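Asker: Multiple structures follow.
Please treat every number below as a calculation from the coordinates, not as lab data. This structure is a prediction, so every number in the text was calculated from the model and none was measured. Cβ atoms are built from the backbone, for glycine too; each structure is taken alone.
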Structure P
Amino acid sequence: MNDLDLRIGGFRYDTTEALFDGSVTVRGVRSTTMSTAATLPEIFERMADGAVDVSEFGLTFLLRALDQGAPFVAVPAFPVRMFRHSAIFVNTGSGITGPGDLVGKTIGEFGVYGQDPGVWNKGILAEEYGFRPEANRWVIGGLEHPAPPFTFTTHPHPDGVDITTAPEGRTLSAMLDSGEIDALFTANAPQPFLNGSPRIARLFPDYERVERDYYRRTGNFPMMHTVVARRELFADNPGLARAVHTAFLESKNAGAQRYRRFRHLYQAPFMVPWLNALLEQNDRLLGEDWWPYGTSANRTALDTFLRYHYEQGLSARRWTVEEIISPDLLDT
């Protein structure tokens, strides 16, 4: 393994900054090269094409690849996770004032039917509010720039679900603002909303209260992305899976420590008022390790996503945690 030059793809977050700046490296390899891209789909596509050895990868894209026989395996590190109630937006003229009003409406999704946030949103709404995706019309497109559905992945969906692509030249953000679609399940806030458009609102205006209540009841902190590699890479290099996991864990811990270290300065290095109060509130709810890695701490949330994915007709079969996580890391 000492002669291995490891190419790692990912986005630059608090959780990965230490890998990018070189303060954390993968032990036991000759070199580590970090690469990123302008958008996350580009990063995922590089992994699918073999341009990198290890990469951040969306959970739904991992499961779709596994269904096609791709030799991918995950490391239980989750650089992106987010509570998702806040990521459902509606047109204020659509008549939608609560989850029950989504029935029969037209909903947009970025790039693919069943993007990671969409899987969580559909699953949570189905379990808690009786939502049925087949009762809706779905439009797939680009959020802020016109774009066709992703080409690096498959597009499974259940029979009877009405799915179309956005008209040429149109974006989901603009379509939501104009009322061409009634709602949007999204990873990113639509720009017209951020610009103050009165025509777009959140389905859950009091989303923080709703999301905190969801965590108290379920223990799920939804993850969107994991870290993947090809099975033969780990098989040919004993110890590499654990070394990769350790590096991502150390990088995440370094990011968390930055917030802890500056508490005595009232977070002066950060331009966020009352950040200390938020950290204290999160510690009370989430515990000291509010962004856990490892199989054990994430088993319930992972299993929930795998179940949702299958129930929504996106997986050919019900995958298990043991099947998608590297065997060397099931004890983490």
Structure Q
Amino acid sequence: MTRRAASAGPSPPGTLAGKVIAWQRHHGRHDLPWQGTRDPYRVWLSEVMLQQTQVATVRNYYARFLHRFPTVQALAAAPLDDVLALWSGLGYYSRARHLHRCAQAVVAEHGGAFPAGSAALATLPGIGRSTAAAIAAFCFGERAAILDGNVKRVLTRCLGFDGDLALAAEEKRLWAAAEALLPPRDVDVYTQGLMDLGATLCAARQPACARCPLAAHCVAHAQGTPERYPVKTRKLKRGRRTNALLLLRQGERLWLVQRPGQGVWAGLWSLPEFDDASALQQATAAWPGQGEWLPAFVHALTHFDWTLQPLAWRLPTRARRPEGLPEGRWFSRDEALAMGLPAPVRRLIED
């Protein structure tokens, strides 16, 4: 297997790529737990976790995942419930389901070894073009461009790229520009450098242009308008939704239900959900025991704000399971907290 792409020589130091590489070596991040490895499993795991999640949050999850699932074979063999439980609180749970499916595909279709090229990697579940390119660059030295959110911001500002990235044609044009900028060698250092610039200096608001190695190249900096890039006009219209949750206890046990395989919190264990407070109040009207309404709270998801109104209900110790209770099972508190739970449900149980 070729570990590094053939090259004509190093990147000239005055070029954009040369400046990024030099900056990364002297000022970039070098202490991240997933750096210093060419193991595709570890790089892939970190790339998936870092999608839409801050590095500080990912550090602990990454360590726990590797302790529980040290290899792709271990992850593939694990029950999905175990994977979701370890992912609990990290959000965007479709990533965990794709992670599990991808591990199973690597084991079943590739003998437990990740394919060495970005094109083949992109055919695996949950691995898009940018993630595939990152794995290929870091692990196999392939000259492949990435285009995650941070890198889009760096490149559109530096190039003064004002195409509307809501349009597929403009996104394709930016991909072509990113590929044209690739250095002849040290693609892994260059790729990490772009990521680090976007994460540490080229912030969405108030970028630190005075410390940026690309300031002399940057069209947006010259214009004095870095915050207008990248351009993306189509914005999601956020919706609103309201439901009631039932926190049902009997002695030291509480009742959890597993959510459907599609939709919000798919496959996670959660509290029974009702259309609204009135529906939950009606369902519990004839139940033994007593209930108390807890403060409502708003949980922000990608596409909508979700107002949740919890009702804490305590059944007498010897009471039978009440009628109208959604299918589920009893858990001890420790058992419940060991399951894959949505973050707000976990907080309710912990409190």
Structure R
Amino acid sequence: MSENKTAYVPYDKRTGEESVVYFTRDLSPEGLIKIYNRVSANLTGKIAVKLHTGEPHGPNIIPAAWVKKLFDSEFKNGNAAIVETNTFYDGDRYTTEQHRKTLEVNGWTFCPVDIMDEEGTEMYPVKGGKWFTEMSVGNHMKNYDSMLALTHFKGHTMGGFGGSNKNLGIGCADGRIGKKMIHQREGSDDKWSIAEEELMERISESTKATVDHFGEHISFINVMRNMSVSCDCEGVAAQPVVTPNVGIVASLDILAADQASIDMIYAMCEEDHKALVERIETRHGLRQLSYMKEIGMGNDKYKLIDIDNDDAVIDAAKAVEGVKPFKLI
């Protein structure tokens, strides 16, 4: 596999069209609501809010209090629900009963929470994939008209990083069939026998099934705070947070949202981003981005709109110059 598929590509070396990405430094419920309103016009009908609700007492998840304020402000007519699926690994979210207990522990009690694979699964087509022609998802997905991918951006043990792509690719695949298709090679007894580039490609193809299903009625928000190298699936066992908080990113383009988040990490000084970059690169995580581009899931170029400063355009290309164009906090 050629190097540029797993290596960081500087902004000025990218090709293609530009998407729009919004950015705020305001890590608060108010900041979340403010940026949500920049990407919410296309969210119509019944809205699925895809969160990683976390293992019991997980310290780094998006705070439930923030999401409650978003629901109280923007979903007053009861047209939205948090959606999740059960896990592939045996733990506190493996069965629906266990999962519901964990949801209560973590404070997800202020709105409906739909465990989409509680009553079965359904196959959704994967267009243009090389690993899959279809992906198994929770069959409740068909009950929604739109989706908001509300993602805690962080590291990930196998994926390198967990952005919007991981949130949907793993998080919408059902716990028994879909996640097995992604993680376990056919005929292998090892549940985690697929890794590195192939895993990134399978995650992305799974995501594509969901993104294609919702079409224009899907938006992406990445909350860049408490970014451990560990995923929220590790709960209280997550590695300590050593990466500075950044802010919140949002876009109608999933690739642009994840790429902008990665660019902000790479724009940090060596000391600040060393641990997270090492996690991303040792797991070949950047293949998520290059593969999403290959299979037509979005653009890796974008205009970064600073909604804190009268919608000024931040020069994303400066990230390659070793400066801090994003005014990291």
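Asker: Rank structures P, Q, R by mean count of other Cβ atoms within 10 Å over residues 54-61 and report only the one at the top, that is, the highest.
Answerer: P
Asker: Quick check for you: by Cα Rg over 2.2 N^0.38 Å, which of P, Q, R is greatest?
Answerer: If we compare Cα Rg over 2.2 N^0.38 Å over P, Q, R, the biggest value is for Q.
Asker: The value 0.75 for FRET efficiency 1/(1 + (r/R0)^6) of positions 86 and 286 (r between Cβ atoms, R0 = 35 Å, to 0.05) was derived from one model only; which of P, Q, R is it?
Answerer: R
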